[in-house]
Every structure is written in C-alpha cells, then in structure tokens.
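Multiple structures follow.
Just so it is clear, none of the values below were taken in a lab; they were calculated from the coordinates. What you see is a predicted model; the values in this text were computed from it and never measured. Cβ atoms are built from the backbone, for glycine too; each structure is taken alone.
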Structure P
Amino acid sequence: MAGWIAGLKTGWPMLAAAPFVGSFLATVAFRLPRGEPLALGRSRCPACGTALGPVDLLPLFGWVLRRGHCNSCRAPIDPAYPLIEAGALAVAAWAAVAGLPGWQPIAACALGWALLALAAIDHRHYLLPDTLTLPLIPAGLLAAGAMPVWPVGLVDAAVGTVAGFAAIWGVGWLYRRLRGRDGIGLGDAKLLAAAGAWVGWQGLASVVMISALAGIAAALVTAIRRGQRLDPAARLPFGVFLALGTWLVVLYGPVDFRTMAF
C-alpha cells in the first residue's frame with residue numbers, strides 16, 4: 001500500500017493531466033474514424049449543434065453535472081466520452097503504481113493513452129487507424145534505444161516489430177487460404193508490430209496469449225448475456241484485446257509460462 005501511495009505522489013503530473021488528455025482522446029475516437037479534423041473549433045452538441053459551454057467541457061464532471069444530456073436540446077450525450085476520460089485517469093494511476101523505475105511510468109502512461117484511443121475506436125468501428133498505430137513503432141524503438149533501464153534493447157525491439165507484424169499477417173494469410181475470406185485485418189498486424197517494438201520479441205507470445213484469452217472470455221460473456229451460443233465466426237474487435245495484452249506486458253513483463261504468472 002505504501003508503494004502505491006508513493007507512486008501516486010510521484011505520478012501526480014500524469015494524474016492531473018489525465019482527465020484533459022482523456023477528453024482529447026474521446027474527441028480523437030469520435031472524429032478520426034469519420035475523417036473530421038481534430039481541431040474543428042468549439043465542440044458542439046451532435047444533435048442540435050449548440051456550442052458547448054465551460055461546464056459541458058469539464059472532463060468527467062461536465063457529463064455528470066448535465067446528467068448525460070445536452071443542456072439545450074436535452075439529447076443524450078454518448079457515455080463513451082466520460083468513460084474514455086475515466087479510462088485515461090485509470091491508465092495514469094496504473095502506470096504510476098506499477099513500480100516502474102525512472103522515466104518508464106511516463107513512457108508507459110503515454111503508450112497506455114494511445115492504446116486506449118485505439119481500443120475505443122476499434123470497439124466502435126472495427127478500425128485501427130494507421131495515424132495512431134504506426135507512430136507507436138518508432139516510439140517503442142526510441143524507448144528501447146534511449147532509456148538505459150528499458151527492459152528490452154533496441155535490437156530485440158526491432159526483431160519484435162518484424163516478428164509481430166509477420167505473425168498476424170501469416171495467420172491472416174493462412175485463414176484466407178483455408179476459409180476464402182479475411183479473418184484478421186492488417187490493422188491488428190500493425191498493432192502487434194507496435195507491441196513488439198515496446199516489449200521485444202521476448203514479450204510477443206505473452207501479448208498474444210493474453211489477448212486471445214481476453215478475447216475468448218469477452219466473446220463467451222457476450223454470448224451468455226445474449227442467451228446465444230458462441231459463434232466462432234462472429235466479428236470481434238481484436239485490437240481491444242491486443243491493446244490490453246500489450247499494456248500488461250509493458251507494465252509487468254512477459255508471462256512466465258512455467259508458473260503462468262508475470
């Protein structure tokens with residue numbers, strides 16, 4: 001508990017910035033898939049077009065104070081906005097208390113925020129935009145090459161990048177040959193390439209295992225909740241689970257497959 005408190009104390013700049021970063025990430029998640037510029041001027045109610053006021057723009061609290069509705073037309077405001085803002089705060093707190101040395105909490109937090117935006121977009125649109133995914137590759141290589149205490153070296157990160165892309169691309173190619181249709185997109189391959197840049201080739205198996213188990217669990221829960229049988233052909237936003245697996249391995253390192261623990 002003392003370690004958590006110390007981590008939160010030293011990580012207060014990330015925690016203070018997190019709600020505002022989350023507000024920007026929510027804007028990215030809604031505008032980027034529609035091809036809208038991120039700097040579109042004042043935010044407006046999507047139903048009536050009224051410009052949002054200072055209270056509406058307060059991260060987290062604005063949605064709560066307005067009870068999830070536009071102050072002008074009373075149209076409901078998508079709860080994804082406060083959820084992403086809360087997620088950004090959770091990412092900052094998690095990075096702060098994970099026990100990472102030196103500047104690693106800041107790098108991990110920045111990665112976590114990017115993964116949060118990607119997961120939000122993939123969950124809603126089954127899309128992993130290159131503009132968010134591809135910059136994570138040089139960022140991971142930079143962390144590996146520039147940070148003296150980073151868990152993996154630059155060569156391992158570079159190999160991980162190539163191996164991550166090749167693994168998903170190969171699975172997609174094999175699925176297409178066997179089933180005659182696409183089963184996994186190149187966006188997932190690019191995201192696993194980015195994961196390899198951050199965790200090295202040594203962490204890729206852990207990322208894939210965590211992602212697959214989380215995806216299967218989510219599919220099972222969804223099927224049970226709907227009272228349906230599990231459909232192996234059902235569409236799944238696998239990028240959400242790749243983001244989770246990458247985040248956990250960055251924070252805690254690869255899984256020890258002998259004990260199945262980090």
Structure Q
Amino acid sequence: MGKGPRNYSDLTIKRLYALSDNRCSFPGCTVVFTSPTNNTNFSNICHIEDAEEGGRFNPNMTDKQRASFDNLILLCPNHHIETNDNEKYTVGSLREMKQKHESLSISKGLTRNPSMLKNTINAISNLSLEDILESKDLNVYSPKLKLKYNSVKINYSLIEDYKVYQGKINTLYDELERQGSIKKEKLLSNVNQIYAKIKGSYVLDSESPLEIIRLNADNIIDNVFDELYRQLENSNFFEEDIILGVRLILVDAFIRCKILEEPTGNDNQ
C-alpha cells in the first residue's frame with residue numbers, strides 16, 4: 001500500500017477493519033466507513049506513534065513496527081485531524097481508545113454470532129502444525145501475576161479486559177471434554193508450538209532466556225497473534241468473525257501459560 005511506515009500488510013488491514021465494526025474508533029463518533037449503497041470509504045489509517053519525526057514519533061521503532069497492527073488505529077478524517085494534537089492525545093490515550101473500540105466490536109460480534117468462539121476453537125484446533133505436545137497440567141494463574149512475572153506492559157490492559165471471556169471459553173472446553181473431543185488439547189498445543197518457535201527466535205542460545213523474554217514480552221505476544229492469524233488465513237477454516245475470536249482465545253491461552261512463561265518459585269505468590 002505504501003512505503004516505510006505506511007507499508008501496511010494485507011493481514012494488518014484485514015485485522016484493522018474486522019476489529020473496527022466499520023466505524024471510527026473515536027468515542028461517540030457515529031461515522032460509518034462504508035455502506036452497501038456507497039463506494040466511498042471514510043476511514044483513515046492513523047499512526048499511534050507517528051510515522052514521521054515530531055509529535056508522538058518514537059525514534060526507537062522500526063518502520064515495520066510503525067506500520068504494524070498494534071501501532072495503527074482507524075479514524076474518520078475529522079478525528080484523524082483532531083488526534084494530531086499530540087499533547088491532548090498521547091500514545092497511551094490512543095492505545096486505550098483503540099482497545100476500548102475493539103472490545104466493543106468483539107462484544108457486538110459475539111452478539112451477532114453466538115457461535116464465534118466455538119468456530120474459532122474449531123479453526124485453531126484444526127490447524128495442521130506438528131504432533132500434539134506431551135500433555136501436562138494446564139496451570140491457570142492470576143492474569144496480574146502472569147503479566148508481572150513476564151513484564152508485559154503494552155498488552156497489559158488488553159489481557160486484563162479480555163479475561164472476562166474466560167468463563168465462556170471454559171464452558172466450551174468443558175462441553176468438548178464431555179464429548180470426548182481433544183480439540184482443547186490440540187488448540188493449546190498449536191498455540192504453545194507457535195510461542196515456542198517465536199520464543200526461540202528471541203532467546204537463541206542465551207543463558208538468560210527469561211531476561212530476554214521479559215525485555216520482549218509485548219513483541220512476543222504480538223508475534224504469536226500475527227503468526228496465528230497467518231496460519232488461519234491460509235487454512236480452510238478462516239472466516240472474518242474468527243479475527244475477533246482469536247483475541248479472546250489467545251488471552252485465555254496466555255492465562256493457561258501457553259504463551260510466555262509460567263511463574264515459578266517465590267514469584268508464584
């Protein structure tokens with residue numbers, strides 16, 4: 001689509017629009033981006049940390065990070081202009097704006113399609129990665145403990161917000177177990193395998209892997225999301241609502257320690 005910080009991948013664009021509910025992310029804005037009767041698209045792809053020097057520009061980011069899903073928000077033209085006021089609209093406030101809007105989109109998605117989570121579980125469990133990893137107890141930790149142990153920062157509030165859906169996911173998993181299905185185990189194994197490969201690309205042969213994981217925790221979480229989306233998009237089970245459901249399933253997998261590291265020793269208090 002563009003160059004450098006505006007070189008958005010097709011997958012990034014799909015995720016942005018699927019999680020936008022076809023509306024501007026600015027609180028209270030009623031602008032709808034597209035309609036069946038009008039070919040005009042009223043959306044602007046906007047950077048949270050700016051694409052160019054000045055304002056909210058972060059010199060430590062790469063152009064690839066600037067063009068990534070996590071650094072972009074969809075706004076109408078008027079609110080794009082308004083949020084250029086970097087003193088009033090900080091990086092933190094724009095991230096919060098985006099997250100709240102996406103949470104609302106997911107909630108609407110579940111109302112529109114009550115089978116969304118079930119379909120997402122089916123899609124992830126049917127991915128043909130490798131053999132199921134050896135089964136072990138699925139430890140479930142307090143999200144705050146897990147977040148603190150792994151030094152998660154940017155994704156902290158997202159995981160805290162989405163943990164409320166764990167009850168619905170548990171109900172679906174319990175139903176699968178009563179049916180004798182191994183979809184839960186296959187899903188969690190697939191997620192864990194994706195995490196293991198991404199983790200390996202960061203820690204390599206380091207003697208201090210946990211330190212590296214803590215320094216890169218948010219990037220690792222984002223990489224797992226991205227890789228799972230890619231795997232699903234190339235499968236025979238992909239549909240738009242699954243983009244919404246994946247967020248919730250992966251937060252549950254994070255709490256079950258299939259993404260990032262399990263608290264141990266004195267940290268498990």
Thinking of P, Q, which structure, once Cα extents along the principal axes in Å is computed, gives back 56, 50, 35?
P
Work out distance in nm of label points 7 Å out along Cα→Cβ at positions 57 and 193 for each of structures P, Q, then name the structure with the largest result.
Q
For Cα extents along the principal axes in Å, for residues 97-240 alone, the calculated result is 50, 35, 26, so let me know which of P, Q that is.
P
Value -22000, calculated as helix-only ellipticity at 222 nm (-39500 (n - 2.57) for each DSSP H run of 4 or more, over all residues; to 500), assigned to which of P, Q:
P
Which structure, out of P, Q, was relative contact order in percent (Cα under 8 Å, 6 or more apart) calculated from, if the result is 22?
Q
